Structure P
Amino acid sequence: MTTSRIVVTGIGASSPIGGTAPESWSALLAGASGARTLEYDWVEQTQLPVTFAAQAAVRPDTVLERPIAKRLDPASQFAMVAAMEAWADAGTPDVEAERLGVDFATGIGGVWTLLDAWDTLREKGPRRVMPMTVPMLMPNAAAGNLSLHFGARAFARTVASACASSTESIVNAAEHIRAGLADVVIAGGTESAIHPITIASFASMQALSRRNDDPATASRPCSVDRDGFVMGEGAAVLILESEEHARARGAKIYAYVVGGGVTADSYHITANDPEGHGAQRAVEMALAAADASPDDVTHINAHATSTPVGDPNEYTALKSVFGTRIDEIPVSATKASTGHLLGGTGALEAMFTVKALQDRLAPPTINITTQDEAVPFNISGSQTELGGGDQLAISNSFGFGGHNAVVAFASA
């Protein structure tokens, strides 16, 4: 067991609003939207009721070398792009292979590989199905390939807890370092599921926005006229280290990972608990691990997907923790810009939270026409200065299956 604190020394991202972490952060601060009309024949062929999504700004196979890209599903491609950026940003840590781990996440995994292989089987027969199909589609493909690429031998673990997945992977990574299982961990999550079957399924659940005529404003968390979330894709990675290891090699430190909470609602397979008890406990666990009180929190990155039910439920949960102070803490709902990356969304929002602490700026939440009185967060369409002094922020993620994950960061 290590007594050292856990630090973030590198960040990377491939998102709907930028091909790198700095590009994504700059676009977020500028109020960009990554949602746009899908220009694919299959949209019309399948008569999808939703014809837009927040696709990645840069395709990962245009960044990776061709031999690497060919053996990876798009979800693993995004993971590799983000991890390579984060590793370089961390200064390519000199760490023993047995002390380097991978905690990675996805909500769905290699859906494109799986369903393309099914089409090939039906149309061309079993001999034409690629031998690498299973290694590409399996949910642990991203973690396994990152372990291979970076020579991580401590562990290569995968979390699949729907939209809470990559926040949980970051919490796990900090716990694994604290337990003495690794000195450095590559943590994050990925998703590439903008596919006819997932769009049709989410649309059938009435979960997606149907603003086909105006995709850029479709994701509008906390707005009274919100009508569902926008599908997104991409990946984000944080390099976590023990402070002792980071300082010994002279690494820059973005922020401290000071706490995390993971709980389950045990309420419904898709709906979160309307009383928010599980989410409340996750926040309280994160603050307790940080040895902090609700009064210490200066910023919140809300899960806020832009669904009619989900946004007020999150407010209910947070009010149970913070009381009336929840109406004062600067809140950002960054899915308004990026859409919802499912299993990759928590890592991207964790990266945004780290940058918010570093730059002391809460990013804007776009597309709020009239704020819903049932979700009276202190949320703004403009950047909000966080001020000087110590800063403590939390990032929330909640997923199908009743999964709740919260991670707490402190300013460096």
Structure Q
Amino acid sequence: MDHLFTTIGRHFGRVEPRRRMRDYVRALLAPVARKNSWQLAEHAGHATPDGLQHLLSRARWNPDDIRDDLQTYVAEHLGRPDGVLIIDDTGFLKKGTTSAGVQRQYSGTAGRTENCQIGVFAAYTSAAGRALVDRELYLPKSWTDDRDRCRAAKVPDEREFATKNTLAATIVRRALASPLPVAWVTADAAYGQDNRFRRMLETSGVGYVLAVPKSQFSLAGPRIDKAFEQAPDQASERRSCGAGAKGQREYDWAAVQLRPVSEYDHQDGVLIRRRWALARRSLSRPDEIAYYLGYAPLDVGVDELVRVAGARWAIEECFQAAKNECGLDEYEVRRYVSWYRHITLAMLAHTFLAAMSARAAGKGDPPVRMPWSSSSPWQKCGDSWQLTHPETFTPSPTR
């Protein structure tokens, strides 16, 4: 921890905020009942919370500098060549109307519309562990259209309205430019259904497995759910998308190769990337099916795509651990910059725990699968299924 503090301490011009930063992070890691400024200050041995509050509000330091060092730290301790960047948002329930970005809006954390702030986050996961690596505060139009309100919350004048997907794209670009070895990006359907987000990933040359709604159209083909409805039963194979709290997370998966797009999938006339559609059926609730679009190098098979799809749950575990153990959601700040400072230091505390507790998880060989053939228009291709003549595919009358 002292080495980590020394690394990031260079971003504080004075010794006082540097010491307060150390006290703040140590207190976030401590068994403090509620990690607000008063209780953190008491744990640190401060007579009042004034020093820690000054650290979050008026002291001169840039939380983005800490974020950049945090990403380097994660790359050193958790980085692997097949690492996955996960995008998701989480809500922070708040009272009143003065906290930056707060309004009544849907929060996946609460599962309903609540008065809250929304943060868009990125987590990095590999066989070594997982940690949060970036964050952006979502500002609704009710805020960005009211500049007086923004100034009262110390929102920079240059900050304009940006959708969650735009914030996610910014986060991904930063991660790809960082030392983090990112081979894949995954996210839920709120981001996966956005064509511009997918195109940004494709032009960046990174692979993805993104959840999409059942109404998603797969390029020039039919809706993704209608396409899989006509697949033979044998097209679905049981696969594990990773270990969970109760053992392997097994589902029935079906995978289809999609038609390439020359502009993005070819280089000098040679195919270098392949597009996929995947369907994941629950074993306990067969009517529950999730759909994904994938974009991957030619040598990638279905098992790897399934692994990446399953990696998305790692960010939920990061949220839970960072909130329960590091006070990610227990701040009592209202200003824009204070939110970034607290969130970044809480992420730093969580990353330290992740680095110290990282353990590589061994994976067994995939099960041997028997070949299958028939006169069906669907044929086996490697370890996936595809239509023999995609251009002749006719969607069902229920389309």
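Derivation of every value follows stated rules applied to the coordinates shown; laboratory data play no part. Bear in mind the structure is a predicted one, so any value in this text is a computation, not a measurement. Cβ atoms are built from the backbone, for glycine too; each structure is taken alone.
Comparing distance in nm of label points 7 Å out along Cα→Cβ at positions 241 and 321 across structures P, Q, the highest figure comes from P.
Which structure, out of P, Q, was Kirkwood radius over Cα pairs in Å derived from, given a value of 22.8? Value 22.8 for Kirkwood radius over Cα pairs in Å corresponds to Q out of P, Q. For the structures shown (P, Q), FRET efficiency 1/(1 + (r/R0)^6) of positions 33 and 225 (r between Cβ atoms, R0 = 41 Å, to 0.05) is largest in P. Calculating distance in nm of label points 7 Å out along Cα→Cβ at positions 17 and 121 for structures P, Q picks out P as the one with the greatest value. Each of P, Q could give mean count of other Cβ atoms within 10 Å over residues 209-216, but the derived value 19.5 comes from Q.
Any idea which of P, Q comes out highest on percent of Cα pairs over 14 Å apart, for residues 41-96 alone? The structure with the largest value is Q. Assuming 24 is relative contact order in percent (Cα under 8 Å, 6 or more apart) as calculated from a single structure, say which of P, Q it is. Only structure P yields this read-out.
For which of P, Q does log10 I(q)/I(0) by the Debye sum over Cα atoms at q = 0.11, 0.14, 0.16 Å⁻¹, for residues 113-256 alone, calculated from the coordinates, equal -0.60, -0.90, -1.08?
Q
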